[in-house]
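Multiple structures follow.
Coordinate-derived values only; no laboratory data. Everything numeric in this text was worked out from a predicted model, so none of it was measured. Cβ atoms are built from the backbone, for glycine too; each structure is taken alone.
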Structure P
Amino acid sequence: MRKSLLFASLTLILAACQPTEAPKTADPVTPAPTATPEPTPAPVLSAADAFASKLDGVLAGSHRSDANKARDGFRHPKESLSFFGLAPGLTVVEITPGGGWYTEVLAPVLSGDGTYVAAIIDPTSVTSEGARDYYTKSNQGFREKIAADAALYGATQVVEFKPSAPVFGADGSADLVVTFRNVHNWVGSDSVQPMFDGFFKVLKPGGVLGVVEHRAKEGDTRDIKELAKTGYFPEALVIEHAQKAGFELADKSDINANAADTKDHPNGVWSLPPGSRTDGIAEADQAKYKAIGESDRMTLKFVKPAAAPAPTGS
């Protein structure tokens with residue numbers, strides 16, 4: 001009996017001394033690799049949207065002075081050019097660009113995406129010595145401007161023309177002709193109709209002529225040469241000259257209208273900004289003309305018919 005108890009005790013002691021087996025744990029789970037999201041593709045712009053974006057960039061460009069940008073609110077370049085149908089790939093002729101305000105817009109936006117032609121007056125074609133000097137200096141300044149920045153203006157084509165018999169390029173070579181505030185300047189040399197005839201010749205059938213001009217007060221009966229000295233010109237007469245050349249009036253716009261312009265200023269349109277001539281204007285009244293802003297302007301779009309009739313001429 002004593003042996004049995006002793007054996008049982010030893011068995012219990014040995015069992016207590018055995019190491020305890022650690023509980024089993026589940027095998028670690030390796031997480032599935034996280035899929036890298038595909039990058040969202042950039043939206044593909046249409047040719048028209050890409051061109052509009054390019055135009056916005058040009059208008060905001062550092063090559064344009066703050067003074068020139070400040071005039072956008074009166075000249076509405078984006079809206080005006082869009083109204084005339086400016087688009088990539090076009091050949092655009094600008095008539096007498098002057099100091100190049102619109103050149104700073106048209107040349108860069110058409111670079112690599114069209115052709116910009118600047119049409120300037122040949123000084124030898126005018127009879128007045130004063131006019132010859134003016135156009136000589138103006139043309140030199142314009143050529144120096146485009147030569148100074150080949151990246152912006154290097155592709156610009158320059159043609160000189162005679163106002164009384166203008167040639168702006170090969171017949172049917174342009175898609176768009178634009179002229180800004182120039183028509184009154186052609187009255188003194190009796191060149192209004194020859195200029196419109198020249199526009200018609202250079203445009204392709206279906207091509208567009210865009211005209212912005214200081215708009216005379218309706219019903220002003222002054223002789224046209226007298227009226228033109230104020231800088232204003234009758235809208236109905238612009239339409240008449242264009243139609244006589246063979247154009248059809250496609251549309252009108254009030255983009256550049258200014259109802260505050262009473263058109264009875266001492267120095268004509270030059271009483272208003274940006275010229276702001278003060279001849280004969282009392283100092284106390286000068287602020288009034290600045291407050292008016294730039295002149296009231298017609299904005300007209302003409303089309304050369306696809307099956308163009310021969311112009312009737314002057």
Structure Q
Amino acid sequence: MWNHWLLMAALATGTATVPAAPAADQALASMVVESRSGASESSFDGVIEAVRQTVVAAQVAGAIVALDVKAGDTVKAGQVLARIDSHAAQQNALASDATVRAARASLEVATKDFDRQKQLFEKSYISQAALERAEAQYKATQAQVAAQLAQAGAAHVEAGLHVVRAPYAGVVSEVPVSLGDMAMPGRPLLTLYDPSALRVTASVPQSAAAQGSVTNVRIELPAVQQWLKPVRVTTLPSADPATHNLQLRLDLPAVPGVVPGMFARAWMPSQTGADARVYVPAKAIVRRAELSALYVITPQGRALLRQVRLGRVTGDRVEILSGLTAGERVALDPQAAGRQP
């Protein structure tokens with residue numbers, strides 16, 4: 001009625017004009033969200049893990065005198081990673097070596113003495129008891145040499161533990177110690193993982209795993225914008241007692257730029273057939289740190305920021321998993337919408 005009255009008044013004055021749209025509609029580009037039919041799939045959040053990851057810890061006590069690697073370095077199997085002060089261990093090894101030499105000298109004397117006693121016994125110059133005593137002395141000295149050799153070997157092994165080497169070729173992900181820190185048995189020195197063997201671990205409901213759809217699972221890696229098929233799918237035989245979900249492990253092929261801890265999604269086909277999906281242009285998405293949101297236009301024309309959960313990216317459009325329904329209007333220019341009063 002108000003627009004009709006304005007039009008009649010303008011005709012009466014001879015200056016008929018069409019009423020202008022509200023300023024907000026002219027300045028703010030928007031669109032009505034529509035749903036599209038697509039194959040039914042369910043997504044489950046996961047994380048990338050290293051199949052082989054090792055926390056290399058100290059086995060002996062001592063000050064750290066050398067750190068030959070830092071976080072991010074690639075190392076080879078057997079490469080020296082760190083050194084612990086080994087002066088005391090080396091002295092113990094030297095002392096053990098000297099004890100072995102002394103024991104061997106005693107064994108040499110006991111051997112010659114035993115040989116002489118056998119010759120005397122053959123000529124009946126000594127009794128059987130004297131020969132047996134000489135033989136016992138020889139065997140005791142022989143056992144003493146074996147014990148000293150074992151002790152020296154243990155001393156050398158302990159001295160070798162002061163040099164920390166890489167158990168396999170990999171990447172150093174963390175070095176929590178510094179040069180000069182005191183290493184203690186069991187204290188972590190660094191973390192190493194094998195970049196050639198990575199997997200995605202996701203928690204899925206029992207119903208999803210029971211449908212047999214794990215064989216057709218797909219992996220989405222948002223960080224590198226890639227979709228992959230897993231090399232192998234493993235479902236652990238035990239469920240989480242709190243959530244009753246099963247853990248799904250998806251082995252990844254070699255992918256550059258992927259490291260443990262990255263976010264991933266496991267997409268599994270559903271048995272319910274096709275469903276309706278909501279998509280919006282990628283330019284309408286607002287990303288602030290961990291927040292993904294859209295400016296939704298209310299019926300009163302106000303732009304309100306609303307958090308949404310994103311799904312797959314198809315061309316220049318992004319699927320909205322939750323937070324938005326079909327029929328709502330969203331702003332296409334988030335910056336302009338943010339400046340609205």
Structure R
Amino acid sequence: MFAYIVRRIVSAVCVILLALVVSFGLFFVAPTDPAGVICGTRCTTERYAEIHKSLGLDEPLQVQLVDYVRGLFVGRTYVSAGTEIECSAPCFGYSYTLGQPVTKLLAQAVPVTVSIVVGGAVVYLTIGLLAGTLAARRRGTAIDRAMVSASLGIASVPYFVVALIVALYATFLPRAEYTSLLENPVAWATGLLAAWLTLGFANAAQYTRYSRASMIESLGEDYVRTARAKGISERKVVYKHGLRGALTPVATIFGLDIAFQLTGAVFTEQIFGLPGLGVLTLRAFAQFDLPVLMGAVVVGSTVLVLMNLLVDLLYTYLDPRVRLT
């Protein structure tokens with residue numbers, strides 16, 4: 001297993017480096033002039049020359065890439081309005097549009113997105129597993145048909161429509177706003193409650209279907225029938241033996257969903273007015289802020305790769321039949 005973990009870590013690092021190189025090529029080796037795009041339409045000659053030199057665009061491409069990667073580990077110095085600005089490691093660049101290091105912007109936005117996604121994941125995973133397990137145990141009954149129909153109905157409504165309805169009509173919920181968890185845990189939870197419930201109930205529908213299908217298959221396995229034959233209580237058979245075996249495919253989908261939501265929670269953030277990573281990236285697109293876009297892509301690809309690695313490592317715990325070699 002140790003050799004497998006080492007191989008997966010090396011593979012993950014290679015994928016992240018490949019994503020970094022491809023992203024750098026897309027944003028800074030484009031047919032247009034990156035310095036001109038960043039500087040904008042009302043850019044002065046002095047400002048353009050400053051950005052061009054500070055980004056190292058007068059250097060060969062391989063030198064530019066090496067400087068960017070080095071900045072992730074040891075930091076980098078940028079020049080803006082004649083002032084040297086130290087960007088400490090990990091340095092993802094400097095936003096000349098917003099006048100701040102990209103690392104600082106990401107540090108402000110990422111906790112908001114993580115708070116939204118993790119809170120919503122707790123809601124939809126809990127509801128989805130419980131509802132799916134109940135439907136599987138009552139397969140073919142009215143309860144099963146009602147849950148399947150309800151999940152299909154909810155899943156057929158676009159997520160942004162659900163979020164808009166909640167934002168406009170759920171006035172009984174606390175006003176959505178972000179407060180740091182360390183600053184005030186109660187205000188943090190109440191300010192994100194509307195986003196959690198919206199994200200949770202909208203995604204609980206598909207997890208109900210996933211859990212139901214997986215539980216039906218798991219409850220038909222030989223080890224479950226053996227457990228029943230030994231006289232173990234039905235509750236223990238279902239929730240200790242059956243559910244554990246059913247979690248493996250659900251965990252795969254859950255890991256990917258978490259990764260994609262961390263990099264694509266723009267609807268939730270925009271509708272509820274929460275300054276997360278999705279809103280930051282959307283504004284960067286509108287302002288052609290290439291350093292911010294580059295930083296967001298690198299962070300997003302890293303999160304996606306690490307979540308895949310974590311899910312793979314969890315397999316042996318969730319399903320003892322799986323052996324990583």
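If relative contact order in percent (Cα under 8 Å, 6 or more apart) is computed to be 23, which of P, Q, R is the source?
Going label by label, the one that fits is R.
For which of P, Q, R does FRET efficiency 1/(1 + (r/R0)^6) of positions 109 and 245 (r between Cβ atoms, R0 = 35 Å, to 0.05), calculated from the coordinates, equal 0.80?
P
Matching task: 1.15 is the computed value of Rg/Rh (Cα atoms, Kirkwood Rh), for residues 125-188 alone. Pick the structure from P, Q, R.
Working through the options, I get structure R.
For Rg and Dmax of the Cα atoms in Å, the calculated result is 37.1, 152, so let me know which of P, Q, R that is.
The read-out was computed on structure P.
Cα extents along the principal axes in Å, for residues 93-204 alone was computed and gave 60, 31, 26; which structure, P, Q, R, did it come from?
Value 60, 31, 26 for Cα extents along the principal axes in Å, for residues 93-204 alone corresponds to R out of P, Q, R.
Comparing P, Q, R, where is distance in nm of label points 7 Å out along Cα→Cβ at positions 133 and 237 highest?
Q
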